[in-house]
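Below: a set of structures, written as structure tokens.
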Structure I
Amino acid sequence: MCTTPLHIRRALISVSNKLNILEFAHALAQKNIHLLASGGTAETLSSAGLKVTEISQYTNFPEIMNGRIKTLHTKIYAGILARPQIDNDIMQKYSIKHIDMVIINFYPLTSIPPINKDIKNHHNTNYDITTDNIDIGGPSIVRSAAKNYKNVLVIVDIKDYTKIIDELNNNNGKISIKTRLQLATKAFQYVATYDTLIANNFKKQLTKHQIHDNNKKPNIYFPHYINCMNVNFTKKQNMRYGENPHQIAAFYTETYNTMPDSISQAEQLQGKKLSYNNIIDIDTAWECVKMFTEPTCAIIKHGTPCGVSSSHTLTKSYQKAYQTDPDSAFGGIIAFNKTLDKITAQSIIENQFTEAIIAPCIHQDAIKTLNNKKNIRILTYKKWKQRSKQPVLDLDYKRITGGLLIQNRDYDTINKKNIQIVTIHHPNMQEINDALFCWKIVQFVKSNAIVYGKNKQTIGIGAGQTSRIYAAKIATLKAKDAGFDLKDAVMASDAFFPFPDTIELAASMGIKCIIQPGGGIQDKKIIASANKNNISMIFTNIRHFRH
């Protein structure tokens, strides 16, 4: 590898975001670096008294098509891609100057207004704005400069301006190969992020178009090739360690996040830095409580609910969630879907140790109460909204050895209008409400999953078992240990029952209503067992496996 420091003689500047560019350009000019710039940037620099050559003046070709074409010229690309000694003759023949530094950032795609809902109108304003804002010359120049990093320095990040000036000052106007390689790497990542954002923007339009045309789930979700999982991420923080102390880890957030109410956008008000396991549990807890409109509390540990409850007050919902399994709740994550008040905060302090509490908003007096426990991590949101429907493109990724699994997130749920009652005995309204309550929760419980509930409170949870009957037995054991009576309670199962044994167990415990997906080859026997035991049964025709 070439290790010779690069002497900077000529810099090309073309920036949409002009923050700090005048200070940087002044510093370059003081080092006798010739400035070459595109129209808008050249005007900014010259207005500040800097000597600058406009690109159209250098190429002897004007910007055309309302600025769509301004840097796409052989003299620009040859000057960036040129190799010392090898290309000198051709450079001299066509009066091409070496360009040693490129400073570029692209049009702000993220400021584009939302795509017009009328996807059939391909000439609507927002569609035109989307395509007009796509930078062509900028990414091409960045790629060229990054490719030729041995001979060219490329800068796409404003934060690197100071670093480069410092290096030029300390290295006699030269830049090291290490710096050039680092910034070339950042440049390719920048272009990849930009291109993926555009592709996702187009994909949303195409997805809506296909759904509008045939109401089918389109394969556009899953292209043949994907780059960086088709989503761009920015590091938020390094973790102390991963799931275990011997694993290294970091927390990344989606660069262009469209869900301000996700864990990645939460604001931490106090407490230690979040751990890897904290983030997983907080995500599960928060997504769970967002399913409900009534005041709801969820307590999560190791990715699985310890207890969940909805009630008329937040304090009551917490107390009932805690009652489900006080032993497991120790050290768990607590989430609320309403503003956390002082009384509820005090109840938490009196009952248990918790790693973290998350709520959409927290009263100041509640924060003062929790301040007495400095180690409790407290998180809230500047923006959030109740979940109303599944986002168009919200994909879930699972890494396996040598591969990647992708699916859209499991947001599907049911309501009173689309349940299917399959038994002779019909559930009453209380049982239906409790069944729907438990059904929302069971999708957050590791499979095989069983949830017992009564009066919108979980009273027994069996998770992560290899057989459904043992998940039910564990849920039963936990309910008894916590002092709950299962008589007239409901049972939710994340998948169908392969055998009637779990129905028989439920009947012996006094369960009066069961909600499950249905769809098993033993459904007739399962329904017959429910009828024999005077249990009402609801089919959802939706499965909620969670691995």
Structure II
Amino acid sequence: MENNQKDPYVIGLDFGSDSVRALVVNALNGKELSCGVTNYPRWAKGDYCDPPKSQFRHHPLDYIESMTHAILSALKQLPEEAAQQVVGIGVDTTGSTPAPIDADGQILALKPEFTDNPNAMFVLWKDHTSVAMADRINELAHGGNFPDYTNFTGGVYSSEWFWSKAAYVSEQDAQVAQKAYSWVELADWIPALLSGTTAPHQLKRGICAAGHKALWHDSWDGLPSQAFLSAISPTLDGIRERMFDQVYTSDEKAGELSSEWATKLGLQPGIAIAIGEFDCHMGAVGAGAGEADLVKVMGTSTCDILMTPSEVIKDKTIKGICGQVNGSSRPDLVALEAGQSGFGDIYAWFKRVLLWPLQQLAEQDPTQQALVDKLADDLIPQLSQAAQQFHPDRHSPLAIDWHSGRRTPYANQRVTGAISQLNLGSDAPAIFHALVESTAHGAKAIVDCMTDQGVDVKRVIAIGGIAQKSPLVMQICADVIGQPLAVVESDQCCALGAAIFAATAAGIYSDSQSAQQAMASRICQTYQPDPQQHQFYLQRHADYQALGGFIESQIIKD
């Protein structure tokens, strides 16, 4: 490992759905020195979650304990003196992932009376329990009595976002509503925790979470009016003055590492803690993206970021996306956010379906567990290999990728996944191919949503584990979209983006563009679309759209 006393190091913290990773990076050249990854222990056991009800909650102790372990693990891989070279920490998280806090800024679940109450915890991005609340927000925004507060979030507010979750939880749990002084995004809370600034009047909020999920915009002087928030739910009465009236970009400091956390982590007190962002926005910066680059962060879901200059987009509002916010990725560009609610999660679902009888066997006969575990590890690679030999036609199985609802275009968490055109000859590789193809069609729908409204997409960049590990998925995406698909060398782009902002906040660079130029990852591979396959998939895309339209017409509301 590199050990140059003169080189400053930074740490990028990436809080995912299942784990947190801590990446130590040389701030002068972007070299990734070490990485620690720690799973969330309570989440791994399924605690506080109810998947059939789309309830997914994270206990704050999962974040605290796993972050501590991941940082110590990463530092342990380096010479002992490396910890003294760390000059800053950057943070990215999933989102929207809000939680209720008391008047001192403490997450309610950290208080003894709320320790096992899921409503007092962080509401994970994929928690869709607040679908009806999102409907209420949309009705109010479009009803004519208030400004259309969804104007800069694609015209639709989602159950995945801040106010839906805060209002829903508050209406479900009177005790939480009574004790919740305010609510905070995970991306804002982690920097505040590390810098000892969790008190509501000290806690700095990032423009990323505020603009994309909490309806912040300069044109209505920040957050929506209190009258609008109270109309969403009486439980939100008075909350606007307890929230925030200023936002920050991630090249700025949220604070400095407190003595308490410096002791826990073995780092120097007073190092810079950068303002937090959502993972996809940091990932775009880590991937070296700039104007007209569409970055797809491919994981359990996808989040897509397309950046454009403010003088290009001007007053245009892009419909059907997840927000357009000036400075939410790179401070000098407007970021358009989109995404797919299910991506890798869909492949994992199919894997669970196929493994179910084997898991039952292992429960009845524990001596078979090792075999079942091996089959579980081999299943997706084997399916991928077989699917590469499968050549679909217009009558092959066709799927819709809405198993977790639809994020873009036009968020709708009531829609569901589907598989059609099955017959007795449809085998597992054919169905798996259809599922992969469906996620590629979902990706094309996002590109089309942008380009059809006059926003250029000059380059498509893929980052994340799937981009690195699955040539099948990448090639099908390139063929369906009809554009080259570039894959970035680093498999830690989100954490690397966080490290880039840490270096900027620490003063190593004068601005984040300079830091990005020096530290961002490079393209390692490009998948070229096959022209004949693209023409075939254009026909299949029309079939996908028709099937999706039928599925959406059959929504059953509770």
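Each value in this text was obtained by applying a stated rule to the coordinates, not by laboratory testing. Because the structure is predicted, anything quoted here is derived from the model rather than measured. Cβ atoms are built from the backbone, for glycine too; each structure is taken alone.
Summary table
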{"read-out": "Identity of the structure behind 14.8 (criterion: mean count of other Cβ atoms within 10 Å over residues 39-46, calculated), options I, II", "value": "II"}
{"read-out": "FRET efficiency 1/(1 + (r/R0)^6) of positions 23 and 311 (r between Cβ atoms, R0 = 35 Å, to 0.05) derived as 0.05 - corresponding label from I, II", "value": "I"}
{"read-out": "Rg and Dmax of the Cα atoms in Å, for residues 7-142 alone derived as 17.9, 58 - corresponding label from I, II", "value": "II"}
{"read-out": "Among I, II, which structure scores highest (criterion: distance in nm of label points 7 Å out along Cα→Cβ at positions 423 and 447)", "value": "II"}
{"read-out": "Origin of the derived value 31.6 (mean projected area of the Cα convex hull in nm²; candidates I, II)", "value": "I"}
{"read-out": "Top of I, II by mean count of other Cβ atoms within 10 Å over residues 159-166, largest first", "value": "II"}
{"read-out": "Of the structures I, II, the one that 8 was derived from, the read-out being relative contact order in percent (Cα under 8 Å, 6 or more apart)", "value": "I"}
{"read-out": "Winner on distance in nm of label points 7 Å out along Cα→Cβ at positions 55 and 279 once structures I, II are ranked, highest first", "value": "I"}
